[in-house]
Structure P
Amino acid sequence: MVGSGGAMLRIVLLNPKGGSGKSTVATGIAAMYAARGFNTALMDFDPQGTSSRWLEKRPRSRASIHGVEAFSRAIGVTRSFQLRVPPGTDRVVVDTPAALQPQSFNEHVRDADAVLVPVMPSDADIHACSRCIGHLLISGKIKRRENRLGVIANRVRPNTIIFRTLMRFLDQMQIPVVTTLRDSQSYVYAGEHGLGLHEMNPARVQPELAQWDALWSWLESRKPFVQPATAAGVAGV
């Protein structure tokens, strides 16, 4: 499959609670797009630098992904220049910082075409997810009708009580559950070798790939988001 060459989509992974698997999902999405022929950029705002270290491990034989270490401040250049992506980029995947304060949400999501919140099946994570989504709707100024906010149930073990509790909670939030990703050692292997599941032996990761197909379909159904103020400004010219 080859990249569409159409409008660039910006995909933001956000969850202020550490340990949600945010960087794992971000690198997986970047690898998925790169493996399918899309010109992909991975922007790492997290000071932990997990996504950037993953890129450093990435084999040169694999499809190239442009990395931006957004967590560091380059000396002698403007911030906008530092955060630029190459011309012709099809997909930008943004890994936001852990412990991100709600007042900074809008800075990261205002231009996003898709905002994904990974959540783990635990009481603490469910509570943190509830707060995160609430802040996204208020501080991030995301409206439900925009259909650009989704949740990923991450590292799940089906047929457990806590999994059923998580799914009931997400249903009550009225935010789409884009996919559920099962707890698998394949993600550990991929992270250690700079790979995505779509670059591994399909026979070994077939159950996981089926779950990623749902994520792919949801992301590709997003349309480039235009800020209402920007649209009004253009209309008024």
Structure Q
Amino acid sequence: MSQNTKTHLIHDRNARGHSQIGWLDSYHTFSFGGFQDPDRMGFRHLRVINEDRVVPGAGFATHSHRDMEIISYVLEGALEHKDSLGNGTIIKPGEVQIMSAGTGITHSEFNPSETEAVHFLQIWIIPDENNLAPRYEQHYFSPEERQGKLRLVVSPDGREGSVTIHQDVYLYSSLLKPNDNITYEIPSGRYGWVQVAQGIANLNGQELRAGDGVQIDGEENLEVSTNIGAEVLLFDLA
């Protein structure tokens, strides 16, 4: 980690946890599994950002969760989801899936391709209350909706066609081409997190690469740009 400004704390991609088995290559922004770092226990209600790559024809066998809001965000390839609510879907780039584990849910995640790896982010957010009814939701957001702008993809009230989350969290997605520039103001009393999903971005003049995350500890005007192209997620947190 390195301090950038009085409100920025960069969580360097190279300081993430890393676990690798035959079919899974996973990087952990926050403490997860065998990677435990007291300085990386999450931020506000944001608890997990895992960057996963799964080889063709493999995946996570059926397992259970409870009392967590789990977002899957596919960057490349496709991810097949099945759960105990009876949902069976394929998640592709541009689609955002949320699963409210609530009182308990079991699911599996599998790479259905025989030739192409799947590359995705799994994000866990602590819900605003426990013992909620489990639920599932998935929406598609086209490249045109996200190109050179911040597209709201997750919100507590489902506004603008976003998927709904049980927490005071707003998640935006943006695709940036060279010379694109986006701005966002973190309001007073709120916090932010910027995650570079792909490419290279500049945040208020600071270069960031895929896997870097930036913790924003208060009110600030953010300006994000790129010289080569980037995919960026921005969290507005209570």
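Given a value of 0 for helix-only ellipticity at 222 nm (-39500 (n - 2.57) for each DSSP H run of 4 or more, over all residues; to 500), calculated from one of P, Q, which structure does it belong to? That value comes from structure Q. Thinking of P, Q, which structure, once relative contact order in percent (Cα under 8 Å, 6 or more apart) is computed, gives back 18? The correct label is Q. One of P, Q was used to compute FRET efficiency 1/(1 + (r/R0)^6) of positions 64 and 104 (r between Cβ atoms, R0 = 25 Å, to 0.05), and the answer was 0.25. Which one was it? Derived from P, not from the others.
Any read-out appearing in this document is the output of simple, stated calculations on the displayed coordinates, not a laboratory observation. As the structure is a prediction and not an experimental result, all values here were calculated from the model. Cβ atoms are built from the backbone, for glycine too; each structure is taken alone.
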